[in-house]
Structure I
Amino acid sequence: MAAQNQNRAVQERDQVCVAPLVIALAGQPNVGKSTIFNALTGLNQHVGNWPGKTVERKSGLCAQSADPFTLIDLPGTYSLTANSEEERVARDFIVRERPDVVIAVVDAAILERSLYLLAELLLLPAPVILALNMVDVAAQEGIHVEPAVLQAALGIPVVPMSAAHGRGLVELLEAVRQLLAGEVSYQPKQPTIRSDHEMVLSQLLSLVAPHVPQPYPTEWVALKLLEGDDEITAVMQAQLPPAIWSEVHALLHKHEDAILDIAGARYEWIERMVRAAVVRPRLGQVGLTARLDTVLTHPIWGTLVLLGVLGGIFWVTYALGGPLQEWLSVLLDTLAAGVHQGLAAAPPWLVALIADGVIGGAGMVVTFLPILLIFFAALALLEDSGYMARIAYLADQVMHTIGLHGKSFVPLLLGFGCNVPAVLGSRIIESRHARVLTILLAPLVPCTARMAVIAVLTPIFFGGAATWVSWGLVAFNLLAVFVVGLLLHRIILRGEQVAFIMELPLYHLPNARTVALYVWRNLIAFLQKAGTIILGVSVIVWVLSYFPHGDVTTSYLATVGRWLEPLGQALGVPWQMIAALLTSFVAKENTIATLGILYGDFQTALPLVMSPAAALGYLIVQMLFIPCVATVAVIKQEAGTRWMLLGMLLLTVLSFGAGIGTYRLAALMWGS
């Protein structure tokens, strides 16, 4: 009967609706959801924000099935209680948009923790398929899950997968097809409430049922009221007549402990599912993750490994990225020379604009590509392998010193890629004070654009020691995060401490497709910026440096630079370096573009106009200076104008204070 009803529903939908199918991917963080999404959609993806939200929205077209469908990657969340924006987005999409199927992705190695989200998904109207991912990782930990037994216990389709190796994807698509066609039984065995509160739930249901607004499921609303869900409570308070709301409120107040019975019943349900389908490792057997974590999470050995990993990333950057960058620079010089020859009859200003402004400015930034490729690949490998969570774990003790915790460290880690998502990522922090402090510290984390600038400038002054200098600059920035955080903690948090429980995912081999797509998307975004913002700024800088007389020393830019010359003298650098620093406010890569315009072959020119001591001070200013305009905009959005202005003032004073101090000290030590 259930299969006939499902077939009838599918036929009716096909007759009245020609819209493409919509499939939603749901799951906790670190269960391989993004790997499945990337494998099914490839480059047919769109990344943006959910309407009115700062949470990232990823959607893509899956054309690998007989009936192409739109795949929506819902934000990673541990539950569907509206305690965070990610949870609201995920459940609102399922409740209001009614996707045709929800694929619940779980980690086979930590099935107990993964199934809680499934317990909530089964209470919503959309049919669910369980994607039992990482069965290979579970096997390496000595854990074996019986998919057929689990499917029988749950009453829904279960597909074993190893998405990182491309296994199970075809079977997943076939399960979606069969479910939509009614060819597979779908009789979900949902968790129930304990007997102590069954009667209460029934009473609550009879009171609210006539007033539940569309598209909320009635029984689900009643259950959420018992759970104390703030959002659903507010919705129903507005919908119910005052007399009925008084009864509902009194009932909820009398049974405030119902949430414990609801959660307890779900965990009992999970225990039954796991007991039926999971074979545990034998007593005394230690999995790969546990063996690795004895070293990688050790406060001493783990920290040494972390420092070695960071040093290795810089070494690879210079060993591989450096020669490629030089090759691209030579190619650009050849192209610029060709422009001078090919346009010899054109007006001199036009030739100079193309050769020096476009190629020498924005074109010079394109030489960053090998360096950025390495940085993006390194970040993707650390994240996809599970090691990024260990970095947060190691930093948790330090973060507690400044009143923060590992949850604050997660958005700060994002800052190594870009400060914008680092600031936006602070929304996962519940405490307002802790969130503001994290936002103010985020710009101190060197993003890939800053590090790319450092990777270009450091070898010019320090040659073979560039790796050590770069490592020291990053370490100095991290020290600044700690010191500034310690000072601000006493002002902003006033001694407030926040507890935090961190989950460490199992180690697994990174997925090459996921890493490649991450690198590809970020490089494309960089090239788009190079072709728009950086190109525009490069042209503006060239115009200011060329006019009114065609000589940079008498240009408008020189006039502005000389106004700031006293600041440059205190730092031991010419005005051109200060001008390059100012243009970095639009995009950090503009530093290189501006130097390319002002000096041409700046690799040769800079050592002649700056001492190593001045260069070191300047690099510190570059690392600590105010972030790009996009980061400033999101700081204003997330923390408000007052905190944004305070943060910019703090970074300006800190950067020049530390840079000038370093220059003076280094000049005394080196005698230059």
Structure II
Amino acid sequence: MTVSAKLLPARGPATLAVSLLAMCLSTALHAQQAPPVTASEWGGSGLLQTPTARMNTAGDIAFTASHNSPYSRYNVTLQPFSWLEGTFRYINVSNIRYGPSIAGDQNYKDKSIDFKLRLWQESRWMPDVAFGVRDIGGTGFFSSEYLVASKNFGPVDASLGLATGYLGNRGDFSNPLGIIDDRFKDRRPIATSAIVQAGKFGVSNMFRGPVGIFGGLTYQTPWDALLVKVEYDGNDYKREPRNNNLTQRTPINVGLVYVPNRNVELTAAWERGDAAMFSLTLRGNPGGASAAPKPFDPPPINPAAAAAQRAEAGQAPALALAADGPATGASGGVEPDWATVSSQLRDNAGFRVDQISRRGGELFVDGYQVRHFSPAKGLGRAGRILSSTTGEDYDWYTLRTTRLGMPIVDMSVKRDALLGNLDGTVEDDVLRRSTDLQAPAEVDREVLYRAPHSPYGGGFSLGYRQNLGGPDGFILYQVAANYSGSFFFRPDMWLTGTVSADLLNNYDKFKYNAPSRLPRVRTDLRRYMVDNDVTLPNLQLNLAHRFGRDVYGMAYAGYLEWMYAGVGGELLYRPMEQPWAVGVNINRVQQRDFDQHWGLRDYRMTTGHATLYYAFDARERIVGSMSVGRYLAGDYGATVNIARVFDNGVTMGAYATKTDVSAADFGEGSFDKGLYFSIPFDHVLPRSTRARAAINWNPLIRDGGAMLSRKYSLYNVTGERDERFFYDNLKSITD
């Protein structure tokens, strides 16, 4: 506190800050709870302009919009782990234009990525300590590196940090790393090299330049919904990007934060001594959320009630007589009407049946799940239906998932353990030991029922594409009505396609596609979006096959995506009970005409990749992949993708691609990169569904590092082999 006092200039705002601090201390006895973690105007957890070492709960996603003239900031912050925070943002600079050579009088927009990593967690005597980097993936206009500590004292949360770059532009003392090398003493100006630097990580400029001090307090007032923030800003605004310098009358910023609930934050502040700042933060935690209630789902079958009803009626343990007359079951009962059982499995358990068979005391149901996001939930509901219709005829029930004609996995549950867990006589750990997830084995089975062949399936959906933060408009978007359908000549051979009709589209504003030294394999985006209102994004013939216990393959030909047609194939080796898999794909493609009908352009390329997938065996589930190969522009390189997958299926991830294309040839962005998150609709809708929403943020569309967008990925097709996801959600087996 003494150090902070020395840093405050003896002016009116400083007196106000000291008064507020005195108020905080004098009322500490009235509000002893620690203030909640709130967002700065830059999106991540912090004070006003500056970050703190605090982190939000893992699974948190927040959107923050703030305005402090001339900057309007739009930030999305992801908390994939309790120790890692990531933010991507767009900044609209109202007093700078792109200029006539790019986008006329459009306001300049800057894009950037931040991350913050916790180094030490707070204890009784030690503070939270975090290291962070701001603007690591943009132009570098606002780039900064910092180390910050935060400590709680009852209703006061205090932070103190050191920064190089934008956050520390005041330069309170010289860089101590200058003792090691003189290069650390000065920081290269970004404004003079923004075009060259755009999109680079800027490692060569990190930790350079003078060091600035920043910090402040958050005070929890006696009114739970109101917080007070007092901040000492480490920036003096004399070296703003593109010489857009601002007046700062005092480094003290003061703000009020209204938090009516966990999901909303409203902030009003007075900064730099002469500027108002307002921000709104909307926050949620989909990673830690439970599925929404499902009032529109049919209730699960109650086996005990069904058994009691049969006993009262003096009936055999069967649902109905078979169509061709009675048949003897495994325990001498009347054989069920398997067509009716199949219908019940589809309607109640969400399992579309291909065939039903038996082997000794085990009943097999081949098919695939179409409704329930958790495979365990579908297995539990199916087990209750089968118990109600077959009584004690079978000891085990096995659902064999078969996709695209390929057996993927056998999910089994012991009848007695399932029923005992439902009535409370069997513990959860016993039920867990009484379930099994195995690779499908070729065994002799007696077929009891085969479902009628239904070769065609299809439906309507809405499609949405967008590009954010470009010079031609902050949001370029297209909304389309799509009809997709598939015709199966046999289970492993089918024709699939999509017809798309444009509903809303403003891509006609997209004029600036930037110069490119590579073949335009992606940057002709505008032409593909506006040249025709009705398009055929996809039409391809596919053949799939399971070559062995753990080996899957697929071949395909046709219009593979909206920009490319061709032929290709993929092989995947995914061993059961292993965290890794290996796949390879190769494709010969030709660029399509802009109208996305039948014509082709002259550009041809052979592209493909070898990919290693790995699910790290950690308490917090991390899934990563590395793909190495040739991209659409003929460049060679690698793509690294890493994601946090929560137990409920919510996914937060990032990817980066680096190829043999130089930064100059690649153009603005230097290399391809992006962030994404995906949320299952099952957690928000009142009816079970396997659909999900995916949002991908790719700051720039360039031609280097561009992959073919294949309709099918064998790793995704075989996703139900994920043993950890099955057992992490095993509790849903009784839902």
Structure III
Amino acid sequence: MAKGKKSATLIVLFLSLAIVLIVYAANWILQTAYTQMRHDTEQNLKTAATQQVALLTVWYGAISSQIKSFVDVDMLRLFASEVDSAKVDADKLRAFAFNKEQDVSAKEAEALSVFSARIPGLLQLLNEFVKKNNFFSACVLNTDLEPYLLMEEELEITAEQKEYLRKALEQRKPVVMPIHKLGRELAVDIVFPIFAPQYIDQKGDRVVALFVGTCSVQKAISAVDQIDAEGFFTSAVLEYQHGVLELIDPLFPGGRRELPKGWETKGDGLGLAVRSEPTRLEKPVLAYTLALPVNDLPWFVLEGIRTGVAEASFLRFRKNIYVGAGLLISLTVILIAALWWWIVGRRERALADQMRKLYIIANEQKQILDGVNTALSAGIILNDLSGKIYYVNQKYADMARMAPERMTGMQYTQLPYELARSLVTHTIAINEKPELTNFTEILSIADSARHYLTACSPCVDEKNCLMGMVSVYSDITELIEAQNKAQRMVRQTVAVLVRAIEAIDPYLCGQSDSTGTLAISLVRFLQQDDAEAVATLRIAASLSQIGMIQLPRSLLLKTGMLSPEERLEMQKHVEYARSALKGVDFGLPVLEAITQMYERIDGSGYPNHLKGDEICFNARILAVANTFCALMRPRSYRTAHTTESALEIFEMKPYKYDPKVTQALRDYLLTEDGKVFLQKLMGRSQETLPETEKKPETEKKTEAAASA
């Protein structure tokens, strides 16, 4: 049986592997062919587009050269410069040129007559340029965009044209306006700036007028356009103005066609892609298209080829690959099927005997497993993702107060509320993240709250698809109660030690409690308040003064400054604390925090003169909290500090305290919680304490700085 199953598995694996390899090879070949087809198409289209771009570049270069020669004429530049400097009214100058009556003063008439006398010669020059270069029209405008040298008496400038004229003025370079229909031909307006002569403007970059010429682009566009019998543009000119890309079509009203989505560009061309291209028959065609920009023009040359034409050879090749792959798969299946039939026919009877024995063994194992599950102290339940229950052991049935056989097949909604809620919560969690997950929860079982540690494991099918989950409920109520009892004993022990510490020095009364409260508030204010940090700070603050017990009482209550020898003796309280607590296992870095809380960032602390990050984070929090609470309370040798004077001590340079923590202290004291804490701290400082010996203010500041 085992050999037959193993053979079948190997045959299935071999068949699957063969099919996967055939499919992968076919797909790789097709992908390579498709990539090559796109590459060849792109190269062909780019080559054609480059030739058309060169054609348009040569055309525009010739037009630009003609206009440049005209606007560089000294007579025109001098006249335009004088008109611009004199701020001559364009309408009046134009009227004088065409011998129209004007209501002007004698002085204006004299000035206008000087300019108008030169206009006929300039108009003749303009007419000769238009006729010689086959322009439709041309005119010269002042910097206020008013025409004063034109072939007609009146010329209307539209708002759209003014926008392009301003662009030419601002950029001081030629501007090509949008292509438009002029009669039956396509035309374009080209704007060239006219600069003042260098003997008038040394830099030679001041624009004194604008030349606007209208010329035909019909031949240039027609030379690029290539259209098949169905109106599909295999080559065309696109225009890009105001962020809009349009197809130039001489036969379309207005000369331009709107393009659908997929033709967006930022002005740097269009890469190869399959796009829906409009045709003259109004039936869009899917085609491989790309567009290359034309230098100095807001135009692109479009090259396209129908997808059917481009992919014709590839489609034939793909069909052959599919047929070949299908034949290979069919042949492989036939061979594997023949091999399977031979194996099955040979071992069919042996397999049947093995299956019968396996059923007997499986039935016996099921009975054993049922017995084990019944005897387990943990509750076990198997359910699917919809909440349907498939199996429970006796312990879980006892939790639900139901019979196990009755619970098989029921929905979670029929369970007691607490168990139903727990089951739904676990099912949702496993469905989102299918992996072994533990939950700690409190459930009301038999009218009493019980603590459970629930281990939930996902169940998957042969395709590794999530089907349901198995949950094992372990009752840990006794363990939780024992832990809580141990924690209470630790807290009570710490409280006894705190009272013993405070009993030797009345000035230490409440210091540990205030330090712990402030330290926990600061670590939460810094958003680093994990449970371990809070517990460490609370215990360390409570035991921070334990080393004081071994110091002489006369030293603790001495008034006035300590001598260097007395200060060294006082600093031994850290080593006394280390000796007293080194054998205690808190399960937290309490001893490290206590022995480092008197170290300072600049290395001036004790006992080991640690600096910067050598001091643990908990100790840096406790250092600020302990010092602030001490400064805000009176001592035998000084009165209590004000809040501001205490904060100023923290800001003395070089920094002795972590600047982030001291800034958090200042910010925290501005909050409502900080104000409440400060009131409580100041209230404690005013409680009955031994009479303090006041000293001159200068001495107090010296001692405060030394203590800081």
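Which structure, out of I, II, III, was mean count of other Cβ atoms within 10 Å over residues 449-456 derived from, given a value of 25.8? Structure I accounts for this read-out. Among candidates I, II, III, the computation of semi-axes √(5λ) of the Cα gyration tensor in Å, for residues 481-576 alone that gave 43, 29, 11 used structure I.
When percent of Cα pairs over 24 Å apart, for residues 73-184 alone is calculated for each of I, II, III, the greatest value falls to II.
Computed from the coordinates by the stated procedures, all read-outs in this text should not be read as laboratory data. Just so it is clear, the model here is predicted, and its values are computed rather than measured. Cβ atoms are built from the backbone, for glycine too; each structure is taken alone.
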